[in-house]
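Read-outs throughout are calculated quantities, based only on the coordinates presented, and are distinct from any laboratory measurement. Small disclaimer: the values here were computed from a predicted structure and weren't measured. Cβ atoms are built from the backbone, for glycine too; each structure is taken alone.
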Structure P
Amino acid sequence: MKVLLVDDNIRMAERIAYHLSRDFAFDSAESAEEALDKVDQSDYAVIVLDLNLPGMSGLECCRELRRRRNNTPIIILTGQNAVQTRVELLDAGADDYLSKPFQISELRARLSALIRRGQTRRHDAQIKCADLEINSTQRLVKRAGQEICLRRKEFDILHYLALNQGRILTREMIINNVWSDKTTSWISTVDVHIKHLRDKIDRPFDKPLLKTVYGVGYKLDAPRS
């Protein structure tokens, strides 16, 4: 599959494509708007976005892709190395970022890692637990055929629980797999998200799937007949 390289610096884009042409096939775009058009027409293994694009920025493009429920792995190239910038990129839905200047070998390694991660995502695209259906590619959730709207972190927690059906997951495990900032202050936040999840996927239906194991954590489990 192809890598979409989005950069208005044509010389930089050509340099990347030249040095990595043995490993990846590249398609290119010089603006976020052009990239969004290409993504609508083709599937890509990874999208490489420059942060400082003309018009719509790489950050805004990343947000728009996630708003459209496009789950293609995204790496953003940035000349800014501030912590706040990195946090904004990850919060916008980027899977990785690489600060300029960078070595081509590091970009190659990160692209390979994202492609492997993307392949794993596709294998786990459809998950079922009783009448609950989760499509991780489109980030869609349905129960009993009814679509349920979840916030980003709610979906991420539910997806992690679904991948581990029947297994008790502690709050720390959920934090380590869902949040990039793994500070203890997120402990109570997990409980809040679980409450919101329960309100959406359990309370309107007859049989609860999301269960609390008091003093330990949570699990998603189909009811026994």
Structure Q
Amino acid sequence: KINTQDLLKAGVHFGHIARKWHPNMRPFIFMKKGGIHIIDLSKTVVKLNKACEELENIVFSGKKILLVGTKDQAKEKVSYYAKIANMPCVTERWLGGLLTNFTTIRKSVKKMNNIEKMKKNGTFNTLSKKEKLLIDRLYTKLYKNLGSISNMNHIPGGIFLVDPNKEKIALSEAKKLKIPVFAMVDTNTNPNEIEYPIPSNDDSSKSINIILKYVSETIQKAS
């Protein structure tokens, strides 16, 4: 059950400086205090519940949720909760075509997995020093970009964005493929672009943490 007091303690209600607001966020703003917009947490609870219900349906049907957060405050949290929920994630740069050119991306993932197999079964040790060096370099590059999505064998059933303003390419690729988008929307974001917007502070690591905690628990329950 979502606890409003916990959201309050985590600072989920703190929005952006009022002059940076997006007018479509008006229904989710409680008041303006000290030049900062304050998010109405009762609306956050409603939207978070709705998002969690749909996430549960998607995961229950056997599909994956791709968690995305490449800003500094989000990286560690996204990686942590994706691991717990056994879901793919992106915390480094979003690779253009990750969704829209998924077949090519999967080929690169297979290449990475094959190198891992070579290292496990001893084939790697039979190679020359130069070959080992080249393969190691390739593996490092592939793992940095694709290691966290190696368990994503199909297009995900949904995508969760910590900050849609920061993850514009991910958002547009998901929309192009009609993948349901779940996202934390701060007061400077257009919620109408998101199918399942969750009004919340997307700049504080405590706020990101608590929203991801609820999302992760929902996914684990449905898995």
With helix-only ellipticity at 222 nm (-39500 (n - 2.57) for each DSSP H run of 4 or more, over all residues; to 500) computed for every candidate in P, Q, -13000 is reproduced by structure P
Thinking only about distance in nm of label points 7 Å out along Cα→Cβ at positions 13 and 69, which of P, Q has the largest value? P
If we compute distance in nm of label points 7 Å out along Cα→Cβ at positions 37 and 189 for structures P, Q, which one ends up with the highest value? P
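Quick check: 32 is what I get for relative contact order in percent (Cα under 8 Å, 6 or more apart), calculated from one of P, Q. Which structure matches?
Of the options listed, only Q reproduces it.
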Thinking only about distance in nm of label points 7 Å out along Cα→Cβ at positions 77 and 109, which of P, Q has the largest value? Q
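For which of the structures P, Q does the calculation of P(r) over Cα pairs in 10 Å bins from 0, in percent return 7, 30, 31, 20, 10, 2, 0?
P
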